[in-house]
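Student: Given below, in the form of structure tokens, are the structures.
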Structure 1
Amino acid sequence: MEHVRCLIIGSGPAGYTAAIYTSRANLSPVVYEGLAPGGQLTMTTDIENFPGYPDGVSGTAMMEEIRRQALRFGADIRSGLIVEADLSQRPFTLATDGGHTLKADVLIVATGATAKYLGLPSEAMYMGQGVSACATCDGFFYRKQDVAVVGGGDTACEDALYLAGLCRKVYMVVRRNVLRASKAMQERVLAAPNIEALWEHQVKEILGDANGVNAVRLVSAGGEEQTIAVTGFFVAIGHHPNTELFKKWLKLDEQGYIVTEGKGTATGVEGVFACGDVQDPVYRQAITAAGSGCMAAIDAERFLLEKS
């Protein structure tokens, strides 16, 4: 059985940043990257709002650079999944999908959150080519263009309002005949002159060509179809935090996100820290995830110093 001082689960901006900081603190971190090395950023378009990249950078390229930085300082980055966890006592016991068992003095959870999608084949086809689950990440690319937002909750309303400040026209595709968002949010959306709600409609297909999305085919509750011309399609039906492995051990909020203490990254289990989108249902940005990865690393280092 392998014994490590610091185990990091996850490989997005939070996980890799935690690996950089714990490596520099001589904690010899072991990182398991999970199913999607680099996290959600590897599925987005170019990133223009991360400091240090004035000309923008692809999500894949940026995550590869951060990964390389972690490797430079000695992080042990491994492919594979952590599939079992026993956090009842320190050192914690964890097992990989390959049957390998580890003991860890501290654990940093950076497993992220997965955007919920409609599940359409055309949605997957145009992912990163007009289809996005992050308006604040990708909205800038569609300024002065027509876009669609699917959803009726607070997230969809927030995305629609954000896009309305950039785009010429925003269509809100709402399955029901009312919005599920808060009253104040509903009023703001319905008052926006360039937001049009398409009530009781569902998306049948996203249309496009080699250049990306150019239209969306909708179907009404009565079965009538219509096609609207858009260049951007934003899915805003929520996110699913990747916390199934920790439900038995860590405190989660009503949405399933890990609850951390105060302004830090400590969880309710001593020696376990959480960072990135797995504990952040509000901001969900690469820069905030990276910042919380730094915080988790420092919290873990200080914890081990106190226990030594």
Structure 2
Amino acid sequence: MEKGTVIRSTGIWYSILATDGSQYQARILGKFKLDGIKLTNPVAVGDQVLFEVEDEIENTALIKEILPRRNYVVRQSPRKKHQIHLLASNIDQAILIITIVQPNLKQGVIDRFLLMTEPHDIPVIIVFNKADLYSEDDLVMYAYLEEIYEAIGYQVILASATEGVGIEVLQEAIEGKTTLVSGQSGVGKSTLINALRPSLELKTTELSDYSGKGQHTTTFAEMFDLGENTFIIDTPGFKTLSFNNLEPMDVAHNFREFFAVSDGCKFHNCTHRNEPRCAIKEGIEAGSISELRYLNYLKILDEIEDQNYWERHTDM
């Protein structure tokens, strides 16, 4: 068997880059699960796999084994609510691209995305794109959010793909690393990637004039080799992020500043809502913990608890 890296996923077929530089279109036989949960896609871009060549002329192959992943990013499938979609694996960091306008910012998206990366300690860079469109009020909002997220250890970059703002900082940040790039539809993800490497010429599109919402331009995940051991994994734009794979305490443990002080809570299983002597609520009152993050946390907990246990674990 040969070894390779999955560089593209279209759902049924996977493009594999073999160690000798040759590429194959591969299928997978059988069903695979991740931590007991059924996946919509058993193989992810970034996976190291063992495969057998099926047809040398057609360059087709069969994936026989998925090698152990050092990390991975998953989300609830937008189409199959009881299943998990594997976005990518074996990454060094992630970039979340958002914008305050066109489309308007849904701030909760930041915390939801961080909830996908935090369980594996994957560093995240939060990029506010389309800075050239920001009003004075928008820039005040940016400064407010920048302070919140930099205070808890995330790098925040103000960028404009069209005017080249922040591009040099981003180029330095991705050098020599494998980076997952994600964002809501319409935030200019493909345009920003093109600004980093114009030779890629990724397809872009404008916002819908009718809805003001972004249109999906990337329909599948794909890894691009930028040279000098630098790789970008481009992923489809998303509208919402939900979590049928998490329990309430998983959420509490993966809001990093909550976890850091949770030993100060009276109860070891404190959910930081109505319990007495809660260190997180005390931190909010003292101004050391963001109330905005806390409100987003409560909303995620409510959503998870609205799905009862059997709904969340129907495929286990």
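Here, each number is a calculation from the coordinates, and none is a lab measurement. What you are looking at is a predicted structure, and each value in this text was computed from that prediction instead of being measured. Cβ atoms are built from the backbone, for glycine too; each structure is taken alone.
Student: Taking distance in nm of label points 7 Å out along Cα→Cβ at positions 64 and 192 for each of 1, 2, which is largest?
Tutor: Going through 1, 2 one by one, distance in nm of label points 7 Å out along Cα→Cβ at positions 64 and 192 peaks for structure 2.
Student: Have a look at 1, 2 and say which one yields 16 for relative contact order in percent (Cα under 8 Å, 6 or more apart), as calculated.
Tutor: 2
Student: As an exercise: distance in nm of label points 7 Å out along Cα→Cβ at positions 96 and 112, calculated from one structure in 1, 2, equals 1.9. Which structure is it?
Tutor: That value comes from structure 1.
Student: Ok, one more. Identify which of structures 1, 2 gives the largest calculated value of distance in nm of label points 7 Å out along Cα→Cβ at positions 72 and 152.
Tutor: 1
Student: I would also like to ask the following. For which of the structures 1, 2 does the calculation of P(r) over Cα pairs in 20 Å bins from 0, in percent return 30, 57, 13, 0? Walk me through the numbers on the way to the answer.
Tutor: Details: 1: 33, 50, 17, 0; 2: 30, 57, 13, 0.
Traced to structure 2.
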